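Trainee: Pasting the structures in now, so scroll down.
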Structure 1
Amino acid sequence: MTTTFSVTSVGNYQISEEILWSVEWRPNKNELVCSGADRKLYMVKFDENYQLVSIKNFVTESLRTIRSVAWSPCGRLLATCSFDSISRVYTVDADLQIELVSEIEGHDSEVKSIAWDSNGLFLATCGRDCTVWVWEFLPPNEFQCATVVHQHSLDVKKVKFSHGGNLLVSCGYDSQIIFYEQDEEEEWTMTDSYKIGQTTVWSVSFSPDDRYLAACTADSRIYIFDVELVKKYCHLVNPDSAPDSNAFIYEMQSTQCLDLMDISWSDGGRYLATSSRNDGIHIFEMTRNGNVFLNLKQVVHVGSEVNSISWRGSTHLACVNDSGCLDLYRVDEE
């Protein structure tokens, strides 16, 4: 059964004079962080009605663009990765003041994405050097390399842990989506690989229950995989046979004409949002009646290339764009 909903702009904020690349809500708080080309971190606080309270900016130690940010599950630590090849971890206090506590080095060039596992035990990073690194967190502030994986042939654009923390996924310029699990030696190893089409896979997102993985590509396609079947069958899928495979269950061509840059499930898994280079944000409602399918419900024209999106629950969606703006939207059932 489908319902209707509306999307309302809550606020538009000029955060930076340069491109903003990443945004993420702090766990369980009406606070978020943005990062971008100016090498700063922007801490943004809203009240209980999502009205702006404050914006604080911090000049960081990064020498180049901060491409991605990720909060630890406890919300005390903020991990960042930079085009200067270094990942950094900061403590963030209740007043949104930050302190650098760790610098993580290993990549040979630009680091494109960073992610915590759900238990706060591991960090994953990926980059232009075609590698995926997994780092074990040794409290209070140390990180030790647990695994380096060389399975991609070109830039790796995104890494993401499942909500349960036992599965890691990467995607990239080589059109691949690669799944990893810990083996008996507690190293992260590839368990499955999917090559979809001939274009960049920009982003991936697990549904809140980890049942599905959604991916978005540079040719405006959305793919959905059944995660349990991926883990069960663990085989390489030929792109020509992918729609008939055991794990690949849904594909759609978005009306967004250029690269789909990011994809994100809302809490509860009802909504799936995508962002693009030319048409802002599309919000889909996911339904299942024998088969999974997405109904396009809302198109939000942001007016600039949207690089990153992040849900707060299932009612508020934040995005950042090439114009250096942060936009906040509210989703209401009708």
Structure 2
Amino acid sequence: MNSDGRPTLRCLKDDLPNDWESASDNAAAQQSRVDKPLPELGHPIIRKAAADFPAERAVVQPARESISGLSDPVWWKVKIGGRWRGAVWEDPETGQGWLCAAGYRREREASDFYKGFMAAVAAKGPDIFLPTDEDRALLKRELQTHTLDEWSLSLQELVRSAALTHWESFGEAQIDVMHPIATEKEIALVTVTVDRETIDDEVLLEILISIECVDYAHLPLVQWAELVALSAVDRREQRWRSLPIAGVPTHSQVLEGMDVDAVAYSMSQEAIPGLFELGDTAHFAHTGRLVESIIEGEGVKSLCGAFFVPRQDHQDLPKCPHCTAIHNAMSD
């Protein structure tokens, strides 16, 4: 698996001083703290290299021009407008395209990019331009992130489809969750159950989501799948209640009236998997887990059963009446 043509870190820092579309991209490149895939950075020669050397190659390759005089390895020219020029090397083992150097076109001048690049390779060898172990490690992380993102989106769609299929009646669906890379390995089983009733012309809908871990070697991934499954249906984290079912994390919520249609509509909209909306109610929870949960970003179960991540100042939020009643009863 490859990415679109991408710059090396050396090329980013040394060869692209201006013409950036975004000041933030420029600063991130100079400081080696880029938080997006390198082929997506806003610079004309980077975009051109990504377009000319896509991850998914066509059956019929477009005509390319090599840099004459350099054959070990072969370098390919990348041109955009009348200003920027680049040199791309294709890894013969993987086919990954790397923008290893770039500069200005200055026809018939000694400072022309291709003249300078050829002279540097002839004098010092190609290794100073080729991707380093750090470049390859960054590529690996980007590809893994992309794979996880696609896997999360797929799981989100499967959970939404299962819920909406039974939204108007009653039903249960099970989803086999496979490992995002070792795709033949099952790591979890998600069960989505929907029950709908009408009482005195008021629609009540209960939805339960459980996730059973099949392979504990991948527990962190299963825990992430749990968050993706819940947010796929309702992103309001405090609406979910955790049920005391041993060994199988199970969460439920009851929707009433207009909320039934509102949640169904929200499932038809694009959303980032695993992203929840902050709560609007202050809950009571056991103090023994609060500090750890705040630091680690893990969810806790409140006295009323709501599942939430404690990351807000609770002082100005209204207190949950159910938690308050339980807390007061415990105090007596």
Structure 3
Amino acid sequence: MASMKGLFQYSLVSISLLFSAQVLAEDAKNLNDKVNIGGVIEVEANWSSTDYASGGSDDESRAALATVELGVDADISEHVSGHLLFLYEDGDDGVSVDEGYITLDGKDKMPFYLQAGKMAVPFGWFESHFISDPLTLELGETKEDGVTVGYADNGLNISATLFNGDVNERGSDDDHIDGWVLNLSYETDQLGDIGLMGGIAYINNIAESDGLEEQINDPDALLDDYVAGMGMFLGLSFKEALFVKAEYVGALDEFKAGELAFDGGKAYAPKAWNFEAAYNVMDGVELGIKYSKSDEGGDFLAENQWGAVASWEVLPGATLAVEYLRSEYANDDKTDSVTAQLGVAF
């Protein structure tokens, strides 16, 4: 009788464990169906040489773990999703939450959407085939906590964004949501072998950009008046092999003299342009060239910049790229740099 009781208990435990394993397997499958995890790891080696207009030169070289990104995208329900992006960049103190927002959308029922959280506000395109960021990104990229509402259908995207930034007008209350962006873009692949993408955006305070915010002279990041900015871009592709890109980002008015760390006591309205062309010469091998320029960028942005890049997918998911850049500044300083990058994406 005791052995029968033991056998019964053993059977119950076995059935319970088997059932638990099946439940866990189903939960894991459901999680895999709803959650996507991806990331990027980039290791770079760089050499640069600067010739100063005042005389003399400076050479330096270094190697570093340049970038680590880990992104999580979750489809919570049919019309609700979440996005998280953790970022480490060389020189940072640690890992930060670079993006984190919730998206509500109507999908095929209504082509409207809402995003709320920390995001790159839709001002600027900043797409590049190069290792180094384009001048337009250095001037215009803006990441803030905010809310975006928009309409997206058949390649057309119209949106408005509200956010509370860190740069404020002198004498105003800094606790108000008074930053805003309007964006219009269009993308199509219905032109045969030609792909087309273009857009225009307006921001009411371009000093909120991550780059310019660090250049505000006032220790409390105060300006006499907000300075609006505009961004425009156009991208063309042919047979997914030849790519041409052009972008402009700039202030629509001048900052007051002395408000920017690089203005030399003059009233500046910084602007930047970026032009790139790239060609896939064979499967996994791409060559690219660029020309960028800025106006009233002081020593913050290169006045003229040109270069070339070559990239090669050495193994599936792993890419080796080498870039050369020549940068010339308004004060006649000149820098030549060569950067090699090994990156993986998963």
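Trainee: Quick check on the output: 22.8 is mean count of other Cβ atoms within 10 Å over residues 66-73, derived from one of 1, 2, 3. Which one produced it?
Mentor: Answer for the origin of the read-out: 1.
Trainee: Then there is this: Ranked on Kirkwood radius over Cα pairs in Å, which label among 1, 2, 3 comes first with the largest value?
Mentor: Values: 1: 19.8; 2: 23.9; 3: 23.2.
Going through 1, 2, 3 one by one, Kirkwood radius over Cα pairs in Å peaks for structure 2.
Trainee: Name the one structure among 1, 2, 3 that helix-only ellipticity at 222 nm (-39500 (n - 2.57) for each DSSP H run of 4 or more, over all residues; to 500) of -10500 was derived from.
Mentor: The structure behind it is 2.
Coordinate-derived values only; no laboratory data. Quick caveat, the model's predicted, so the values are computed rather than measured. Cβ atoms are built from the backbone, for glycine too; each structure is taken alone.
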